[in-house]
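Structures are listed in the sections that come next.
The numbers here are math on the coordinates, done by the rules we state, and not lab data. Owing to the predicted nature of the structure, the values given are computational and were not obtained by experimental measurement. Cβ atoms are built from the backbone, for glycine too; each structure is taken alone.
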Structure I
Amino acid sequence: MSAERIPVMDEPAVRRAVARMAREIVEKSGGTQRLAVMGIHRRGIQIAELLRAEGARVPAGSIDISLYRDDLEEIGPRPIVGGSQVPNSGIDGKTIVLVDDVQHTGRTARAAINELMDWGRPGRILLCVLVDRGGRELPIQPDIVGRHVEVLEVHQSVEVLVPEVDGRLGVDLVITHPEAV
């Protein structure tokens, strides 16, 4: 199978979207006083750090949803589990902004909310994603979106690229072409 990559957002476009999203987070939260940002492993962590760099330096943490996935039996008996980190100030009563790179089915956000609730009781949870590609399987919608990208369910996906993992910042639409027989 071959793949074609079509750039959807270059680095300046991602940075503009992140700056707008950071302002929207502060506005929806009524300031930064009881606000914390938590990135969902893997690329949500880097997007969360970009958001923090644009706005006030609020407490941050990260969530690894590996053990909260609803498809554990499909990925094997030993999922690779990274570490989750709660902000030092805790989460009880705070507005927690869950940050992910791409929102698709809603299952990742559901798993992140389940894990978050095991740590405490936030006053409010906002879901923030760089790209919303549609295709929900669960009724979970992001509160803050950098960009909506229409994606066909078959042979198309969206990839967010971050320098720490991919060597560059951007968003690509990936189209896979089945090989001719």
Structure II
Amino acid sequence: MVVGLGNPGKQYEGTRHNVGFDVVAELARRHGAGRPKARFSGETSEIALGGTRIVLLLPLTYMNGSGQSVIAARDFFKMELEELIVVCDDFQLPLGRLRIREGGRSGGQKGLEDCIRRFGSTEFPRLRLGIGPIPPRWEVVDYVLGRFEPERREDVNRMVTRGADAIEAWVALGITEAANRFNGA
């Protein structure tokens, strides 16, 4: 299962906090996902990657409650934590930088924080997408809920494309190889 974190609603489309949604949308587009279904307090669709059935999940619980949707879907599909990957923004990474990890702390990302709390574990794969750095004198909330500057749109689109590529590598090759290929580049 690939989980994209973000906030629902038109007012959040194109914001820095919604790049997780954008990566899942790119995977759905590439692989011809059907129309999303409303379930698990989110939207789900399915794709096939190299013969593997993948559930795409967009929690609609708002970022801070993402874990509610993720754990409901995980329990329904009877998945182990290593069978899902959470895709989210990271204001501590420079814009465009990707980081795939097997586990770890939330780093202040509220959606990851909620998933960790509800899972009772930090050990699940995640793909972080760099949206930083936060300019001086900006509040974190204002920054992550803001939109990218028009001149950065091309960089953002490239990051979303690479994020989808990284997820495909995670499915095909595993987390270690995906991390080797996409971390730091």
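Figure out for me which of the structures I, II the number -11000 belongs to, where helix-only ellipticity at 222 nm (-39500 (n - 2.57) for each DSSP H run of 4 or more, over all residues; to 500) was derived from the coordinates.
II
Taking Cα Rg over 2.2 N^0.38 Å from the coordinates of each of I, II, which one would give 1.04? Structure I accounts for this read-out.
If you rank structures I, II by FRET efficiency 1/(1 + (r/R0)^6) of positions 89 and 137 (r between Cβ atoms, R0 = 25 Å, to 0.05), which sits at the top with the largest value? Checked I, II; max of FRET efficiency 1/(1 + (r/R0)^6) of positions 89 and 137 (r between Cβ atoms, R0 = 25 Å, to 0.05) sits with II.
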